[in-house]
Structure I
């Protein structure tokens, strides 16, 4: 598949979230015929037209020298003795593991690599774990003290692993690291549901805590609250977690 076809297929797939090609053209500030002709294969618009459409969709261009892999290789050092093993036991194969940076929520939600001075530690993850396999833009985040909104699924001080490349809210009810609208742009772990109403895409953030009075769902307009940019609303999918099982 050449680059033109790949871009075309991506626009077709994501245009549905913006109300279809006509609504996408309006949001992008380009003529509707340009979008329709491009998607039907009748014409290829100018690059600046395509660029505006891609910006509206929240698409990003990745060049070969752009750093995307947040993980780091692992090196195991032999110890004299560890619990349950003998001194002759071979260490694990380091190529089967990766180290993921642990950062505070606001830092983890930012784009690009986590700055070295913001890395609180490193979390060891198995590369072959089904939910982690082939993922590289990963960050780890600790659930804050007193944050009970996702209990009993997650408790304070549990650690979640977030894939920042996986931000499409599918299927409904999946768990994501989300960003609340507003100047503070606070981040939280929530289940995300989508719906359409009066031509707008609605994002509903839901807590697992059964105390809905204290933790009510919140509904936001993708267009009105996030300027149509899904990446502003959803940081990434929660793909793994480490939990204190004594609290389960």
Structure II
């Protein structure tokens, strides 16, 4: 869809190519259930869920200083590439208490800094510096409506920071309805204020289900299942074995 928006190529042609390419494989792994439904509606098959993983030992609730970044609390923070597709003005235009912090860099940074002089832009941060920045936030704001997942959401949750965002693919897949780890609303202002009342402990518990170990196990299970499905298809094509009988099939002994 990004390509179709920028080049004179019909979207139907692009999806036809995507179907041709991915349906030839034993499995196509997607990050969220929402994306799986969306791609299935476009005719993709063999879709398996493979969520993302994060380092839950690096991103961790580290405790909060009284005046982080020399700014008053509450701290509403977003992290990521500072670019037009991240929909940052939807966050920066909000009338929120405390302070707004943007961690990251990108082509839109200079323009946004000029337009929003009251917002604190930290530039890029990595490793432990990034982890400390996350841990200082009171609410993590995810204003994008086009990301298919949002790893920064997981990093914030692991840091014990509740998340505010729109109820779109990515955020709604990570933060279940009724969870006290954050708030989703079509009005981002409402989501941000509600997230102030969410539970940092619930945020951390949710993030622990997205560890690297959990993601690796899910990937391994998908590979094993794809291999098994390939075996079953081979039996059906060669011997007419029904899929439900494949487990009990014994190959004839060689003479």
Structure III
């Protein structure tokens, strides 16, 4: 099945994330030059561009990994540009990385259980009580959703790379994000599994109501996944629009050809 064939947009007019005129340099090298973009609640927004165009730097700025030089980053009507990674995460904005962040030495189920939001657990004693009931039940439900339920007692390190990606998604869903930033979600995944991964991301957006902002080099993936796409080149937004518009944009085509 082509994932895009059943992909319908369910969005609102509420702007969840607003990045306005963000600039960031490293040692005189401009990584982001007055970048502006917005993500509405319920959307899947793509972020593309040649290597070195500033995509990951922008993600790092949004998530609080480093301060920005100028501009603003507003999440749920709150300026977050000076917040720490933890403060931003507690507000419901999380990210994945190109390399999975899982605990390889414990079980798949334990990985998901320990991702339960701490703000909902009054004490560690209560945490252990909950782990026997609500938390485990929720974790198992999420593992069924991502297709890892049968592997829940295996060590996470024994999973294939693609399965570890799915586990990372499960851990994030357990954390109940409102906005998830995905950095190259299909990188390193077996090509035969990519369609299934695309569908999982669409399902995460639909079933769990998670808004997605996705960096992706695979153009087929991003065209199947995104409602809207921004293209960066040399640290600037050079084009934005619907997937069909981006696919046929001379600016986008020239940016990719010029990078080769």
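Values in this text are rule-based calculations from the coordinates and carry no lab data. In this text, all values refer to a predicted model and were calculated from it rather than measured experimentally. Cβ atoms are built from the backbone, for glycine too; each structure is taken alone.
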Of the structures I, II, III, report the one carrying the highest value of distance in nm of label points 7 Å out along Cα→Cβ at positions 52 and 148. I
Work out the source of 74 here, i.e. which of I, II, III gives that when percent of Cα pairs over 16 Å apart, for residues 36-115 alone is computed. I
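Identify the structure, out of I, II, III, from whose coordinates relative contact order in percent (Cα under 8 Å, 6 or more apart) was calculated to give 15.
Details: I: 15; II: 19; III: 27.
Corresponding structure: I.
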